[in-house]
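Got some structures for you, see below.
Taken together, the values in this text are just the output of simple stated rules run on the coordinates, not laboratory data. Remember, predicted model here, so these are calculated numbers, not experimental data. Cβ atoms are built from the backbone, for glycine too; each structure is taken alone.
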Structure I
């Protein structure tokens with residue numbers, strides 16, 4: 001099955017959890033490979049994977065296949081559903097510096113707020129913006145615009161960009177709450 005078909009299937013809110021996970025895992029492999037190709041070969045040994053809890057966890061196995069010796073760090077951000085602003089509740093990062101090459105796999109880029117906050121945390125550790133790569137399934141135009149002012153646009157890898165957000169700041173048409181669908185934690 002082609003990647004476009006897999007992606008169109010995960011947009012279907014009635015897709016079974018099993019099929020959603022299977023398709024998301026296959027697409028994660030595709031996206032991890034696309035990300036690896038963007039990083040100069042000499043810099044691949046400097047890659048640190050940074051997961052923004054919790055949806056990013058679903059993409060970790062695919063990225064470890066392409067970056068098998070990379071340290072993995074975690075930033076916990078919980079979105080306030082009323083304000084759509086994320087609040088940090090957890091941070092566990094390996095040693096970082098200006099030579100670190102950061103890859104942030106995170107399925108959704110809606111407002112760009114969580115990713116911007118994550119990038120600021122990394123910058124405070126000495127990481128250079130040009131060494132940060134973001135990879136996701138889907139983004140909204142507004143989020144892509146915000147993040148591309150912080151890191152180079154060519155460092156952003158998305159399978160699709162949707163034009164807008166709804167009044168709850170969810171991507172439209174989007175694919176629902178990725179984390180809830182992947183981890184089957186609520187009706188998404």
Structure II
């Protein structure tokens with residue numbers, strides 16, 4: 001599936017993240033508490049979403065515990081993106097995933113996740129992050145700093161200092177809260 005087709009079916013910001021990073025953007029935006037969105041509510045809905053974007057192509061059914069692991073990874077990944085100092089929880093989740101190192105025809109090393117369906121999804125998402133770090137797009141990938149939001153987006157601004165997914169909603173809310181704090 002090409003980038004534009006993926007971006008059209010995923011919940012992304014404007015513009016959508018480039019390349020495969022759009023998969024991570026969509027993955028993180030499968031939950032939006034403010035809007036009552038949870039695409040991973042059941043193992044079946046999780047499996048359907050993952051297969052619709054080719055993040056998982058396995059034939060086995062996802063279990064409830066694998067779904068919980070995927071949700072925990074998604075939520076912990078969002079926290080880590082917001083604060084890189086909170087790397088311990090994300091490291092604990094990913095170190096249980098077995099990986100196999102592989103070299104490609106250009107001599108680049110890559111990693112493929114092994115294990116059950118849940119591990120394969122965590123590995124596939126980790127591969128997207130690694131690819132983004134290699135191609136230089138990772139430093140522009142962010143999550144909204146408004147505590148009630150956390151929406152993932154790609155910061156396409158020249159200064160790379162965007163803090164909220166939208167200045168009209170989250171940025172405005174933040175500024176209003178700060179204003180009322182000062183007035184008290």
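Structure notes:
- Among I, II, which structure scores highest (criterion: percent of Cα pairs over 19 Å apart, for residues 76-171 alone): II
- Looking at Rg/Rh (Cα atoms, Kirkwood Rh) for structures I, II, the greatest value goes to II.
- Taking mean count of other Cβ atoms within 10 Å over residues 132-139 as the criterion, the top structure among I, II is I, with the largest value.
- Of structures I, II, the largest value of mean count of other Cβ atoms within 10 Å over residues 36-43 belongs to II.
- Which entry (I, II) yields the derived value -10000 for helix-only ellipticity at 222 nm (-39500 (n - 2.57) for each DSSP H run of 4 or more, over all residues; to 500): I
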